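**Student:** Dropping the structures in below, format is structure tokens.
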Structure 1
């Protein structure tokens, strides 16, 4: 699997690197195919895939709560979620993607057109489209990662933006982090909706899953094991799997 693909899928990780320095981290990855592509996010009012999923991540330190980490795509769903469903033989919800003809699909194998965050124009898809353009401007345009020799937009590679905000330039970091805890605590005390136990803020589900995985290990399907074995052979890294029982 290409490194640039992995970078695109891990925006939150790079934003998280700022946390230990009492900074707010920001990470974005953008890709706009000027002539369109066979699979990607389509702009509102079009069925032509033009964007990657253009994710961005924001990481904010807290005092006692786990760090706030927002890691999201500007499409309804990132590519890897659809690929995971395909590899597991599962269907995807209607509203995530369209097939090549523009029809809603629940089959991940036929998903070609990824809808912008919000879906159609009537349900807020213009917001995801707008966010994708912001990510592209902050990555490819600021870094000059696009070419215009022919007078048209062309970008061959994914571009990235990494930034950090020094909290101590605004206020005492410990006070800020305590305020983050208080904000999160107030959201935790909100009455949960039916069939839900509590409110989760961004990053909490992932944090709790990480703690569980550290105890019980990471479940893998056969394809994932095969991919890991192939990578170990390609890069001459020892390959070992440990079986754990809860």
Structure 2
């Protein structure tokens, strides 16, 4: 589903590598936490997956798509296959909750009829159907994040990336957001979450990948815990994965 093979990246002017020969394989339907101190390489790794940045060397294959062959004009279409949730929500302030979700479907080319059918179901999933006509400035932080998640999953992406989705949220709201991500994962969506929230990671006990100085220093496959000072693990070669072009496997729908 997500495959990085010996990916290296150095930004111009920097003395250190942002990513140093990183290899990572995330299976379909996995729930994975990506942790590390600021500057460890988390943001760069996410930007590699979304093709905001290009590696200096190495191979990246996402959902069967070799990113080496995704031309610049095809990047927007590729990104629409992913769902991305940000810590600052990035909602359109002059559009209602309903319109924010509908807009994501409009730019994906969905018909008005399909949009009218889909949006209420997605808002029901995130428990915001009764807030459909409110504007972002009328929402709490947790509600705004749920709108962001609704917008991201409305197109039923195979992969959802959540970049610090619980930052600046209180404990109860954080728990609600993580529970929502777990439900989405149960529907068959692969989830990759970056976080500094130790309690979230330790309570969920999913797979935990730790970055330090651009390298993966720990990959706890099961019952992972939050730890930033792990001893480097022996590097293992990435598993070879056949790339079936842009073909997508059928799966259970979220809505």
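**Student:** Please state which of the structures 1, 2 yields 0.70 when FRET efficiency 1/(1 + (r/R0)^6) of positions 11 and 139 (r between Cβ atoms, R0 = 41 Å, to 0.05) is computed from it. Working shown, then result.
**Tutor:** On the way: 1: 1.00; 2: 0.70.
Label of the originating structure: 2.
**Student:** To continue, here is another question. Thinking of 1, 2, which structure, once mean count of other Cβ atoms within 10 Å over residues 19-26 is computed, gives back 20.6?
**Tutor:** 2
**Student:** A value of 15.5 was derived for mean count of other Cβ atoms within 10 Å over residues 43-50; which structure in 1, 2 was it taken from?
**Tutor:** 1
**Student:** Say we calculate Kirkwood radius over Cα pairs in Å for every structure; which of 1, 2 gives the highest result?
**Tutor:** Going through 1, 2 one by one, Kirkwood radius over Cα pairs in Å peaks for structure 1.
**Student:** Moving on to the next point. To which of 1, 2 does the computed value 1.8 (distance in nm of label points 7 Å out along Cα→Cβ at positions 59 and 163) belong?
**Tutor:** Going through each structure in turn, the value belongs to 1.
**Student:** Follow-up. Work out the source of 28 here, i.e. which of 1, 2 gives that when relative contact order in percent (Cα under 8 Å, 6 or more apart) is computed.
**Tutor:** On the way: 1: 20; 2: 28.
Label of the originating structure: 2.
**Student:** Could you tell me which structure in 1, 2 was used to calculate distance in nm of label points 7 Å out along Cα→Cβ at positions 123 and 219 as 2.8? Provide the component values of the computation, followed by the final result.
**Tutor:** On the way: 1: 2.8; 2: 4.2.
Source structure: 1.
**Student:** The value 3.3 for distance in nm of label points 7 Å out along Cα→Cβ at positions 99 and 195 was derived from one model only; which of 1, 2 is it?
**Tutor:** It was calculated from structure 2.
Just so you know, all these numbers are worked out from the coordinates, no wet-lab data involved. Note that the structure is a prediction, hence the values are computed from the model and not measured. Cβ atoms are built from the backbone, for glycine too; each structure is taken alone.
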